[in-house]
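**Student:** Below are structures written as structure tokens.
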Structure I
Amino acid sequence: MNSALPNDITGARHKNAVHSVAANERVSASKAIMRAAILEWARSFGRFTLKDVCRQFDKLPNQVSGRLSEMKAEGLIRETGESRERCAVLTINEGERKVSDFCKKCGAPIMWLKHKTSGKPAPIEAISSEQGNILVDASTGTMYRVATNDEIEKARRINHPLYLNHFVTCEFADSFKKEK
């Protein structure tokens with residue numbers, strides 16, 4: 001699975017036209033906010049459809065369907081195989097990770113976890129990565145640590161998820177650095 005949010009889920013549809021790419025960049029933050037709002041609402045709502053989301057957020061289907069497609073591509077939601085009101089029924093995909101936030105710059109799903117030793121919080125990619133070097137403490141789900149090379153090799157052998165610090169993949173990582 002890809003560890004970063006697709007830049008534009010509909011990029012192939014508009015053939016990555018310059019004006020469409022620019023428009024996507026302009027609205028990426030608002031798209032992230034909408035995805036976060038949908039995810040928070042969906043956790044309490046349970047099973048839902050595109051029409052349910054439209055009613056809840058007073059949006060048209062074309063304003064919501066892209067966010068749902070992005071969330072499906074990220075593995076955050078999935079189709080149940082059912083339909084209602086001529087729409088696929090969706091549900092939260094409560095798999096190996098819990099998304100606690102979305103990057104405010106690029107919109108990628110992240111987990112805010114504390115380092116097991118230092119206690120400092122860090123944005124960890126919510127989607128596991130083949131290049132990952134971070135182990136999430138399965139007992140708490142709120143702590144992480146950097147794995148040793150031996151642990152990384154073993155995790156890969158047994159298909160245990162490894163994650164990346166979001167600053168490794170975020171194209172805007174430099175803008176988060178504090179000035180000294």
Structure II
Amino acid sequence: MPVIQIVHKDSQSILYTHLGEGATLASALKQAASENVDLTGADLAEEDFAGCELAGVRLAGADLAGANLAGANLDRAFLVGVDLSEANLAGARLAEANLESADLSEANLAGAVLEGTSLHAADLAEANLAGVNLRNANLRLADLSEANLAGADLTGAILTSADFDGANIRSACLENTQDPPST
């Protein structure tokens with residue numbers, strides 16, 4: 001019977017063990033999320049979690065760099081300080097998630113739902129945010145330099161002191177935003 005372990009990125013200590021016929025890292029993460037296990041600092045870089053149901057998962061400070069989370073449900077996830085650089089989050093749901101100080105540089109979030117999400121001080125430099133729903137999101141102090149926000153909906157978003165240097169905001173909806181970038 002396969003045994004899958006989720007380990008800490010630095011100490012390599014075991015954070016969660018999952019066993020069962022046909023067990024995978026994706027099924028282990030899904031089970032841990034359903035049990036509300038705290039996976040702070042988990043090492044999950046370059047892994048495939050496409051389409052996984054991970055609502056409410058607690059992965060603060062985890063390494064998910066280059067991971068595939070396309071179409072995954074991460075609504076209400078606790079992802080403070082997580083490394084999602086170069087990750088694929090196309091079409092993912094992250095509504096009301098906490099991504100404060102997260103690294104999403106060069107990530108693909110095309111078509112993702114981040115409504116009501118906190119991205120305070122997050123790094124979204126060079127990220128693909130085309131068509132993303134960022135309604136009522138908190139992007140205060142976020143780095144969106146060189147990001148593609150074409151067609152994104154930022155209605156009601158907090159943009160105070162966000163860096164939009166070189167960002168593509170063509171056709172982005174900026175209605176009722178706080179401190180919108182100059183167009």
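Values in this text are rule-based calculations from the coordinates and carry no lab data. Model, not experiment: these values are computed from the prediction. Cβ atoms are built from the backbone, for glycine too; each structure is taken alone.
**Student:** Out of I, II, which one gives 29, 21, 15 for semi-axes √(5λ) of the Cα gyration tensor in Å as computed from the coordinates?
**Tutor:** Numbers: I: 29, 21, 15; II: 31, 14, 13.
It traces back to I.
**Student:** Upon calculation of relative contact order in percent (Cα under 8 Å, 6 or more apart) from the atomic coordinates, which of the structures I, II produces 20?
**Tutor:** Working: I: 20; II: 11.
Structure of origin is I.
**Student:** Tell me which structure, out of I, II, gives -11000 once helix-only ellipticity at 222 nm (-39500 (n - 2.57) for each DSSP H run of 4 or more, over all residues; to 500) is calculated. Write down the numbers at each step before the final one.
**Tutor:** Details: I: -11000; II: -1500.
Comparing all candidates, it corresponds to I.
**Student:** Comparing structures I, II by FRET efficiency 1/(1 + (r/R0)^6) of positions 59 and 163 (r between Cβ atoms, R0 = 35 Å, to 0.05), which one has the largest value? Each step should come with its number before you reach the end.
**Tutor:** Values: I: 0.65; II: 0.85.
Once FRET efficiency 1/(1 + (r/R0)^6) of positions 59 and 163 (r between Cβ atoms, R0 = 35 Å, to 0.05) is tallied for I, II, the winner is II.
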